[in-house]
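Each structure below appears as structure tokens.
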Structure P
């Protein structure tokens, strides 16, 4: 007997501001739109990047006001909902009032022509809902992130405990290289902290985290070599910025990583005339990283500092 694959967990918005959540729950489905009006049965490739190559031009033709960044994100999220999620995977759907409906994916893709969220999967919703107030801060940040689809599988242990009615430990981490979970908790929030406080940072003077229709879409932006921590754009729209965050010390390995992301942005996202720049942010660097950056002219290194003080 084959062992069962572990379930993946996805937070999915049922339309803007969860406008369709009641219908999804009552009729047992989760769905998406993005203006692609055709039955996509048999059109979803195994790899989302192949689907994107075919459907980004279709999306842009239907939405000529949108950017390549928006098109890439929409098509990859559509692929995740309709193909990437496996039978039995867990869906969390916010109701807009601090709770999440939770259910299991119960069918393959089907098309519901002429109605809201036509690209659908059946979901067997549980009776139990999850309260946002019971979640750890890091899980709250991930489930509350902007964007229709957010993969929250790394919190599967905590989510499993919450579904069983148990209160998880206040500090959650899965990195075996971290001895002190309190230090890990501080560093784990680096990305969320940077995004939420972007305007007051050095980078916020010249760049904005990428937005689409007033919503931030530049955090954990998908690429074909892994998610980009932060994708930003200069205020004059002439330059895209790729930001890679590292807990603790960064080595020269991160240079190749960020170069792959930058290559993806150049090939797939940059509009005509836009350049691409990279920034690595870590607690400290090492000699190998310094040497590697000496021969790059479009990647810079920034240190971050965590400070905690009490004043009477």
Structure Q
């Protein structure tokens, strides 16, 4: 049984999403030991009652159930397999949950090496961005053995509104890559629509009001198009992380013998966004690359 009174939670990674997610567990009464590469990003959580640990190994030693939410596959590899990593500190019987979007093969490797040490490892990437993390409305895509997944469900319910067990290790990551492929196509459609509407002289607020009520309705139109009109490119999800995710999907598609020309194009455009200096901006900064291609700059629109 996983309950606040008898389950010690570990948390590694307190970035844009991880900090909000960890906060939900603290507010639910779970004792949390945490570590983050930048301690200053964890101050708010420490103020809520979390305990700081100097490295992932120390977190694992104090945890019955441990979550990781870091940036890139190499970060995941270091956090789990490094000299001061999770597998060096976790005791048999513990459950490890990686919520980072990473390489499906890496998730399978973590599961295999965890099993060899008497541990259980789950991959559980999420979708919903900073808004979903703050509001606990994330969609959680889970891969791993059924018994461990069911045991962790009470905590998943504190983090998201929809959790689906996809299958064995790595299937959560594969599902998340499907999600990212859809987002890539949706994002370029939304941005090109705004650019077209601007050049056509439309009131973009009225235009959005119309199209979000029809077949074009989607999360990106509701949450990110308004930020574009405000020229607010603060991240809900970093461009550099999205480039990573699309790269993972393209690597997997190549391995499977698939051609994904739409994803390939959007991946290239996001690399242009990075070259423009916006790798740490939100994914809706794709509009900047499209403006650059057309030599058009959408003026700041009234709210």
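The numbers here are math on the coordinates, done by the rules we state, and not lab data. Bear in mind the structure is a predicted one, so any value in this text is a computation, not a measurement. Cβ atoms are built from the backbone, for glycine too; each structure is taken alone.
Of structures P, Q, which gives -1.23 when log10 I(q)/I(0) by the Debye sum over Cα atoms at q = 0.25 Å⁻¹, for residues 125-188 alone is computed from the coordinates? Mind showing how you got there, number by number?
On the way: P: -1.23; Q: -1.06.
This figure was derived from P.
Output the label of whichever structure in P, Q has the greatest value of FRET efficiency 1/(1 + (r/R0)^6) of positions 29 and 237 (r between Cβ atoms, R0 = 25 Å, to 0.05).
Ranking P, Q on FRET efficiency 1/(1 + (r/R0)^6) of positions 29 and 237 (r between Cβ atoms, R0 = 25 Å, to 0.05), first place is Q.
Figure out for me which of the structures P, Q the number 0.10 belongs to, where FRET efficiency 1/(1 + (r/R0)^6) of positions 165 and 253 (r between Cβ atoms, R0 = 30 Å, to 0.05) was derived from the coordinates.
This figure was derived from P.
Matching task: -7500 is the computed value of helix-only ellipticity at 222 nm (-39500 (n - 2.57) for each DSSP H run of 4 or more, over all residues; to 500). Pick the structure from P, Q.
Working: P: -7500; Q: -15500.
The structure behind it is P.
Can you say which of P, Q returns -0.50, -0.62 when log10 I(q)/I(0) by the Debye sum over Cα atoms at q = 0.09, 0.10 Å⁻¹ is computed?
Going label by label, the one that fits is P.
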